[in-house]
Structure 1
Amino acid sequence: MRRDPRFQIAVLPGDGIGPEVVGACLQVLDVLRDRLGGLSFDFRHLEGGAAHYQKTGIALSQESLDECKRADSVLLGAIGLPDVRYPDGTEIATHFDLRAAMDLYAGVRPIRSYPNLPRALTDKRAARIDLVVVREQSEGLLQSRLHGSVEDDSVARETMIISRTGSRRIAEFAFQVAARRARSKRRPGRVTCVDKANALVSMAFFRKVFDEVAATHPETQATHAYVDATAMNLVRSPWDFDVLLTENAFGGILCDLAAGLVGSLGLVPAADIGELHAVFQPAHGSAPDIAGQGVANPVAQILSAALMLDWLAERHGEPRLAHGARIIEHAVDKALTLVCPVEFGGEDGTNAITRAVMAQIRKS
């Protein structure tokens, strides 16, 4: 167990609604501090993102990156502005830079239904949606970002690389996630390898390595599914899924699809995890069209803090942090029965939702 009761958290508010939802999240963590038995957080606020690039020509300085590496974890807001781009036309994506610099190979996106909020599916079983998308983030199609080429203004080229090392460690990670969920839910775990192994050699190799890892985890069910069929089945019966393991680009698409089924990316937290570092952020974008209006839904950002506490708890052997994560999750569940975010047709904006969550924490 760690002796120092203070955890150093690097905070990158980012762009658009990022500063608003990060501010809400920090308020929640401040209230939670009284429930952590003497543990606390030191927040180091840093600059980075599209607005910072627009001002300085640098999306994330080396100094800020070094601060992120020294911190116990990183809390990141939404990143990017559609009109601020690199010369090659791609958007500023500081979260991609952090993934590469800190080898955050595992992208984790928990997606579940919440009470009292409208869902896209009318089937009553949609209330049972509770799944996790695990993305390999150190390679795959998106890792060629900034390294693609356009030849003679007639052919554009990207490369997808899948390695044994990358495939093995993400498969091991996915089975660990499934095992933790199985223990907490007291039912067998299942990992579904989502690929396109019928058409791409790289995906057939990804599946082969997955099967090798699965053989060492007989307590967890291992299944396969093609990505196109998975997209259909996520709409048809999303309550049947547990942990979905995917290549980077496939995972990004499926995550957004599944988020739509439960109502919004505004409910989906995200964690980018490596062996030594981790970044926690909402799965949604920066939504500059609503920035500054006080209507942004802070739930995804607040839940990302719960993911952060769980990761820190496991890394440092500190059960008080895991207890704090459960307090946040329970507070969000309860708050969403009392308020309705603007994006769901309600009247409750950032401050009202944040106050509702904090009130539930105080009652815990």
Structure 2
Amino acid sequence: MKSRILGTTSMVAAALLFTGSAAQGADKIKLGLGGYFKAYLVAGSQDDGAGQPGANLRSHKIAREGEIFFKGKTTLDNGITFGVDVQLEAETCGDQIDESFIYVQGGFGKIVIGADDPASDSMYMGTPQPIAGIGVATPDDVFSALGNAVATPASITSISGDSEKITYFTPRMSGFQLGISYTPENCEEARAPCTGTYAGFQATNSAGQQSEIIEVGANYIRKIGDVDIGLYAGIGKGDLELTAAGAEDQDQWGLGVELGVAGFTIGADYREDDQGTSAANTDRTDYSLGVSYAMGNWTLGAAYAHGEVEAGAGLGEDETDGYQVGMVYDLSPGIVLTGGFTYWDVEDNLNAVGIENSASEFIVGTLLSF
């Protein structure tokens, strides 16, 4: 455990020492505004008989979500850039600040410190989103009841989420880049189940809590002839703080690929997660694939995603399948119109009526970025 800390901090220290020469002539950091806002009209249907997931639920919805970004940076005379990024939710919620971090960037690569996604997440490449801002592989929004152990199919390799961490990215060399993240405690802003205080040290004996998390991501981007190639791999490992019934160190890994040629983009990914459980036959598996075709301002696409969680020895598994077709139209820089259709098939290992569901969603909307 100590070797993980020393290994990560030594890389960061070496890079910061490299910035020590000539930190003069730089302007003070000034913040600028950015962000996005997306809004959708959604209509659909799902199993709504007595005791079924859709019972007494409305079949249409107006949905919206947005964030305001406060960003700033300055570059020293020696070429080293220091920057800050704070992302504010455009609504009152339990996590008012989504992500907030500072970074140092130069010829040595990039160091990020704060609440941000791990390298295994941010370097992901794989299945495209047919409907902008929605998707079926790690979807941003879901409007139907997906109540089994899978919930939604997941394509992202991430144990720590936005918990406070240090991440180092190498420079990209011959198309290849590597990133590594270290997260002491998997509890952003000291939220439950962590114990301790946000300002002070956190406890080392939270039952079932993953800590001392190392997550590594790598991708390779290259153009060979007329073909754009993107390859991705990610892995994560956590240490269980205190023994808890059915819990152990958590391990995740994932792979992804994107190929682009003649307006087509084809992407796929695969992910395994032992979920930090010690019982046999309780692992999670996810995979997805999709294709899109761009012609002028239009992009048409289709995607499929599958997630399954084993319920235990001899108990089968919960499964969720998602299918999506959609289009995106670039109306103007920073403005896209989008729409499409999503179908969800939810299965429970015990065929529980209150969990299994077949759901259809018709979606039309817009996404603004600024």
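Using distance in nm of label points 7 Å out along Cα→Cβ at positions 109 and 333 for the comparison, can you identify which of 1, 2 gives the largest number? Please report the intermediate quantities before stating the final value.
Details: 1: 2.4; 2: 3.3.
The maximum falls on structure 2.
Among 1, 2, considering only Kirkwood radius over Cα pairs in Å, which has the greatest calculated value?
Working: 1: 21.0; 2: 22.5.
Going through 1, 2 one by one, Kirkwood radius over Cα pairs in Å is largest in 2.
Relative contact order in percent (Cα under 8 Å, 6 or more apart) was computed and gave 23; which structure, 1, 2, did it come from?
Numbers: 1: 23; 2: 17.
Only structure 1 yields this read-out.
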- [ ] For structures 1, 2, calculate FRET efficiency 1/(1 + (r/R0)^6) of positions 93 and 325 (r between Cβ atoms, R0 = 25 Å, to 0.05) and state which one comes out highest.
- [x] 1
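Which of the displayed structures (1, 2) returns the greatest value of mean count of other Cβ atoms within 10 Å over residues 317-324 on calculation?
Numbers: 1: 17.2; 2: 21.6.
Looking at the calculated values, the largest one is 2.
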Task: If mean count of other Cβ atoms within 10 Å over residues 101-108 is computed and equals 17.6, the structure in 1, 2 - done: 2
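Given a value of -13000 for helix-only ellipticity at 222 nm (-39500 (n - 2.57) for each DSSP H run of 4 or more, over all residues; to 500), calculated from one of 1, 2, which structure does it belong to?
Values: 1: -13000; 2: -1500.
Comparing all candidates, it corresponds to 1.
Figure out for me which of the structures 1, 2 the number 40 belongs to, where percent of Cα pairs over 19 Å apart, for residues 173-220 alone was derived from the coordinates.
Working: 1: 32; 2: 40.
It must be structure 2, since only it matches.
None of the figures in this text is laboratory data; all of them are computed from the coordinates on show. Quick caveat: nothing in here was measured; it's all calculated off a predicted structure. Cβ atoms are built from the backbone, for glycine too; each structure is taken alone.
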